[in-house]
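Okay, got some structures for you below.
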Structure 1
Amino acid sequence: MNGNMVSWQDYDGIDGFGSATQSDVDELNKALKAGQDINPPGSVTAGDGFALRVESLERTLKNLTFRMEHIKLWKAITKLAAYNTVEEHNVLHNVGQNNDAGWIDEGDLPNEDDSSYERKFAVVKYIGTVRRVTHVMSLVRPAHQNVIAAETVNGTMHLLRVLEKSLFKARSDLSALQFDGIEKLLLDSAPTTNIIDMRGKPLSEDVLTDGALVISDAPNYGQATDLFINPRVKADLVKAFFPKERYDLFTKKTDGLVGLDIAGFTSPAGDVRFQSDVFIDDGGGTPTAAVGDATKIPATPTQSTPATSPGDALSKFTADDAGDYYYRAVACNRYGKSAPRSIEAGAVTIAAGDKVTFGLTPGSAVTVSWYEIYRTAKSGAAGTARLILRVPNAGGAGEQIINDYNNYLPGCTTAYLLQQNAEALSFKQLAPMVKIPLATVDSSIRWMQLIYGVPVVYAYGRHVLYINVGRAEGSVGV
């Protein structure tokens, strides 16, 4: 017979568990047990083999946070050297006051024209983080890589996350330590035609084409190059290009794969690439607890004036918006956020043409730099409130009046159609990202990681901001 074969004859004389004697079972009970404990047992037990088990730890550290490919705008934006904490630039507005003047008769002296120049400036701001590794930890054989190197990488990624979000959303009126991000710069200085309010509707090829034409038309004379959007907003655009009855003319997928992704679109004014950025979001839901160092963050704010809903000519609450809404408020400063405060015991009833107004005061002596206001959708449950407003605390230790005109809708995001080159937008960098060792004051190794700079928009008319961008009807999670 083949020696590699196993037959029942090989088991002759061996009893199965069903016919074992009690002595056989007692012998089995004396065997060491590996067990499935994660931590060592609290007492020594005969037969416990935990001490002989060697941990089986994967060599690769699993990254559960964002990765470098999620950083889009920081990698794409033009970076220029800065040489002062206040960076200035000159702008040429026009080359003549009268666009139609210039025709002359034979022998005439042409009219004199003047060009228009303007000097503008941007103030450099600073972002940093401190990292620390004890000397003992630096000597321990690590599971994955050198601990100091790992913390340096983590510090770099932290700064990149702060930068990426801030390039879009930072506001110096909330905290003087912040620069103004692209959204604030455009809202403050761009022509009104360059701010497109979607009022909860999803983006479409039509409105993107309109935005590209706003940028290209006189007097802007620009060309849109990139659209920075939330990935789910991009998905709504993709769905519009791939109905079930349409043949895939773009990617020619094979191997039975179906579906579609689009890298951009061609407008009458040129090609625009889509940049999906996970850091463009709707601001999220109400925090469930305070965030940050408890000794430095504000306490939960106090509602000092009840909520009312008087009529106001600036209101954007329409007849379709009339209904009940729940509000929450959070106090914020550079160190973190307070626990939320419910505004009123129940819902606030709003009619068409109303605004909602109420007062907030700090809950402690800790400085409040701004308030975040969260609101539900109409008739939404109290726990579903989403961020709608960030309001500077002009009241200091006193009362800050909050007004909601329905300018911003809960659950909506922003999209940025940009001319992405040094002619229209850049990041002025006083110093590249740098690592500076700190003095040794205990048995640990400490260092700072820093970057100094400010985004600068040179030509406001060459960018379009879409606000209140909603999701397509029927999208999951809407």
Structure 2
Amino acid sequence: MNNRKDFEPIGKNRRSCPGDGQAALSDIVSLSAVELSDAIKGGAVSCVDVMKSYLAQIDRFNPTFNAIVSLRNRDELISEAAQKDSELAGGVYHGWMHGFPHAVKDLAATEGIPTTMGSPLLAEEITAYDAIFVERLKRAGAIIIGKTNTPEFGLGSQTYNTVFGTTGNAYDPGFCAGGSSGGAAVALATRMLPVADGSDMMGSLRNPAAFNNIIGFRPSFGRVPFGPALEIFSQQLGYEGPMGRTVKDTAMLLSTMAGFDSRIPLSINEDPLQFAGSLQIDLKDKKIAWLADFNGYLPMEPGILEMCRSALKHFERLGCIIESVQIDYPMDKLWQAALVLRHWLIAGILGPLYGKVENRDKIKPEAIWEIEGALALSAADVYRASTVRSQWYGIVENLFSAYDYLALPAAQVFPFDAQNHWPREVAGKTMDTYHRWMEITMPGTLSGCPIACVPVGFNDRGLPMGMQIMGPATQDLKVLQIANAYEQASGWTKRVPPVVIRQ
């Protein structure tokens, strides 16, 4: 098993790959994941060339953006890539990710590689097993090169921690990358990875996608088995899912991550290869409910609603019917229920660490707040919160009886100064918790429905924004199909971070 000293320090004493030509490197990392897969399978590029190209890209950009952490030994990675070439030459093809360099979000277990969760308490933690989706990535041919940065315990939509530091936005590293899948999103946008995995309890696949002009997809509950874990029945807020530079890449990664696993009894038993097929769809007369800011309930930074409304015109040109919808429900009641459920789940997960008094000064204040919030709860409080969530699902289900999709912004603020842990105010309204500024993602989270985050453009500072497209429960393919059609119509995913263009 590897230990910490076997991992190359990020941004220190990095070696470049001798003999690598700039044009050739740029050509390889600029391919979409689907194109890269075809190129490897067809012999147009070798797995060794792919590995060297992506390692060179990491050398070039990671010291600036700090997206990839716990990078494995370079010689070992090239040796594993050579083995993948040898297998391919011998007729052994593992799957569409054969030879792909892949870094796993630093919340998911990876055998032999540190899983720190951004916490100094776990900085030396190396698991002896893989998360279920990591097992599947490996079976599909991926080579795990390291991890992607995340906030401590994944709490908050700003990717910083005391173990590895802060991840900078792909379009300006001085700004927030989003989170908690911020490292994954930035690594994707800067072409340090071909695809990326993430997880999402309160927008962690959606917010960083919006902040970095890529695609993030929060699947239906149970689509991607979440485990192995100590508790496999009650954890129904945070899901793992795919991110990509295109919808097709995102769908292909979902085809690998998804599928029933008997260890997780609530996982969905449907063929995941449905996501590897065609994403074509006829959107004529499909109806989209535009939820906006929930009739003024949510404060929004100026410009966001306008950008989203402009993006909706692409759907109209595709034949969709857009209608503004006001939901008659006390949204703060939903927020309070979400707080209770978060407190309960987070305290359950982190309680053993918090239980040791000597650990508490090493746990971020936001995590302490979540845990201590749970200590004041009763079982009846948790049950009542779950009934509120159930009521909300009924409202969403009723909306889907009249509309095919729901749409709303992906964030309430544009990327902000990366030195700020979280916005204290949005549009003149004080934020009373560290995550209140991301409240717009919570209605989707509590619905359990599939949600794609698609780009909607850039503000006058050149910083990206995105929009959530939600579909009915378990209709993940339907959501990916409309996201794909929108991507083709809007063209936003073709825009590349300026630093990558200048490479």
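Nothing in this text is a laboratory measurement; each read-out follows from the coordinates by a stated rule. Just so it is clear, the structure is predicted and the values come from calculations on it, not from any experiment. Cβ atoms are built from the backbone, for glycine too; each structure is taken alone.
Details
- Mean count of other Cβ atoms within 10 Å over residues 166-173 - structure with the largest value, from 1, 2: 2
- Test item: semi-axes √(5λ) of the Cα gyration tensor in Å, for residues 374-437 alone calculated as 35, 21, 15, pick one of 1, 2: 1
- If mean count of other Cβ atoms within 10 Å over residues 38-45 is computed and equals 15.5, the structure in 1, 2: 2
- If mean count of other Cβ atoms within 10 Å over residues 46-53 is computed and equals 11.1, the structure in 1, 2: 1
- When relative contact order in percent (Cα under 8 Å, 6 or more apart) is calculated for each of structures 1, 2, structure 1 gives the greatest result.
- Among 1, 2, structure where distance in nm of label points 7 Å out along Cα→Cβ at positions 54 and 238 as derived comes to 4.4: 1
- Structure (1, 2) behind the derived value -11000 of helix-only ellipticity at 222 nm (-39500 (n - 2.57) for each DSSP H run of 4 or more, over all residues; to 500): 2
- Structure (1, 2) behind the derived value 3, 14, 20, 21, 16, 10, 7, 5, 3, 1, 0, 0, 0 of P(r) over Cα pairs in 10 Å bins from 0, in percent: 1
- Highest-scoring label, criterion being FRET efficiency 1/(1 + (r/R0)^6) of positions 182 and 350 (r between Cβ atoms, R0 = 30 Å, to 0.05), among 1, 2: 2
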